[in-house]
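So, here come the structures, one by one.
Just so it is clear, none of the values below were taken in a lab; they were calculated from the coordinates. Model, not experiment: these values are computed from the prediction. Cβ atoms are built from the backbone, for glycine too; each structure is taken alone.
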Structure I
Amino acid sequence: MARRLEGASGWAKALRTLRGVFVENLATKLVSFMLALGLWAWVQGELVVEETAWIGVDYKIPDDKALTQEPNQRLRANISGPQALVRELRRVQPKLHVDLSEYPLGVHTIDFLPSEIQGLPPSVNVLGLAPNSLQVEVETRHSRTVSVRVEQRGEPPEGYRVRQITVEPPEVEIQGPRSIVENIEAVFTEPISVSDLRSTTRAPVVLRLSPRTVSLSRSQPVTATVEIEPVTSARTFTDVPVIVRDRGWRSELDNVEITLTGPMQALTAIGEEEVTVLVHVPDGVEAESLLLGLGGESGPRLEVLHPSPDEVTVKKLSPSKLRVVNDEPPG
């Protein structure tokens, strides 16, 4: 029992000591903490560091001139300065403006000068730029009308094919440096995937302009129409039964051969037992025999029956004519 009391007394003493560390002289300790925090912030702000930053570049060029190659859009800069300001440059990118308005036609070298960078805090210094210069060629801006061509990617699912792909408008006007634009006959669309298409589709497309110094003279939507159609095939059915429903008549042949044509998938779906030839002989026909063929909607005739009359048609009947005999000839 005595040991338990001693243990409890020890814990209570430890808790009082710990409480004293945090609570006693609280105001003094808070002031000390704030001073230390302020000192740390001041040190961070005044600490000079060297880091790498990106400098954006804006080019000003007259409407009647163009560059033959796209120039650097940003430069890598080695900078030094207070750590807090250097870190801020990661959020706000400084800019270097290059004015080419007065540059004549021809090849020129542009020197990127740190003194022309805008958006740098006064206490931040640029130690170097990479690249520190750039060679550009200035040409007359030229425009011309070229055709739009489609780049197809993939093939439609089995049983379908691309009939044609058209674009609207079929031509566009492009602009850029004369030496490049004069050699462009057509511009291509970004690849159009047809891998999942089973029906005609119309959708906007993006033009692939190359090099990037070439652009559209005016912005306009371009639309592609992909026409998809079923693949047409033929299938021959042998031993097709001939059925005569009219009393008193019979066919000289019990079976014939039929060739059907239509979409491949529709043909594949037709079973062998689903194709028949039906003989029509209307009442009142007086003859000992008739030689019948396909065609017609009335009178004595042959009709091929199958499950897909809207898609599949008869290409060939063999033999092409079928003789039926009257078992009850007129007396």
Structure II
Amino acid sequence: MDSGTLLLVATIIMVIFILIFGLMFIRYIGLWISAKLSNVHINFFQLIFMQLRRVPPTVIVNAMITATKAGLDLTRNDLEAHYLAGGRVNAVVNALISADKANIPLTFKEATAIDLAGRDVLQAVQMSVNPKVITCPPVTAVAKDGIQLVAKARVTVRANIRQLVGGAGEETILARVGEGIVTSIGSSNSHKEVMENPDSISKLVLNKGLDAGTAYEILSIDIADVDIGKNIGAELQIDQANADKNIAQAKAEERRAMAVAYEQEMKAKAQEAKAKVILAEAEIPLAIAEAFRSGNLGLMDYYKLENVKADTKMRDSIADDNKGSTNKE
């Protein structure tokens, strides 16, 4: 390759480099000037290096300008590291400014940790300044007198910046408040006590320290409404009475079945006794014949026996007629 070719290649490379630098210069010169005018100390080549590291210079520089104007001292390296970690730079900077204006102690490290934990750090700071009201779903509980009460509560909470990382959320607050309301109503001797003094529920619940281990601080618990529900005690008594009635009916049916079975058994025994009597009567003629043969019974004795039988039959017939006439009368 001769010197002319080398010179041409070098010239082409130089032109390409100048074009790239020119494009970069045109693209970021305005941003660099804005940074200088805002008293943000940043090298022009650092903007190019940020682009090579896949960090948008506009986001970092604008965040530094905003922080500098608000009187915060944030470094470019910290903002770049937070962006590369997947954080939201603008949200963190805005949260730090809001916390500083509201005299809320919040460091850059704490803000980035909250942001990387998936929580909205700006919303948390705003909630620390302006507490949030959470409406609890209706809570049903039963007093000692068996009356069901349905309570509706509103919980005023403020974000606890120190507990945002690893602290429980709103669901835990609602569950604990609901548990406290159930305990308070359940320990009341009468539903009238709760209706007359509903703030006793909120006082008891607040004294339990339900915000421990959560990302919020409970400021107040207000009982918005208390409605009377069902008479659970009466329903339980009715159910128990029905159960006792069913048991008694089952036992009575069992006794009736046993009585019917016993009656059938007695009828069977009576039929058995009648059969034995018939068998015994069938043996009488045989016994008479045997008495004739053995000479123990004479002819006159036999006639006397027949007369007695005829007389007995006549008496029975007369008695039956008298019973029939009496029934007709």
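Here are a few things to note about the model shown:
- Origin of the derived value 2.20 (Cα Rg over 2.2 N^0.38 Å; candidates I, II): I
- Ranking I, II by distance in nm of label points 7 Å out along Cα→Cβ at positions 59 and 307, the structure that comes out highest: II
- Origin of the value -22500, where helix-only ellipticity at 222 nm (-39500 (n - 2.57) for each DSSP H run of 4 or more, over all residues; to 500) was derived from one of I, II: II
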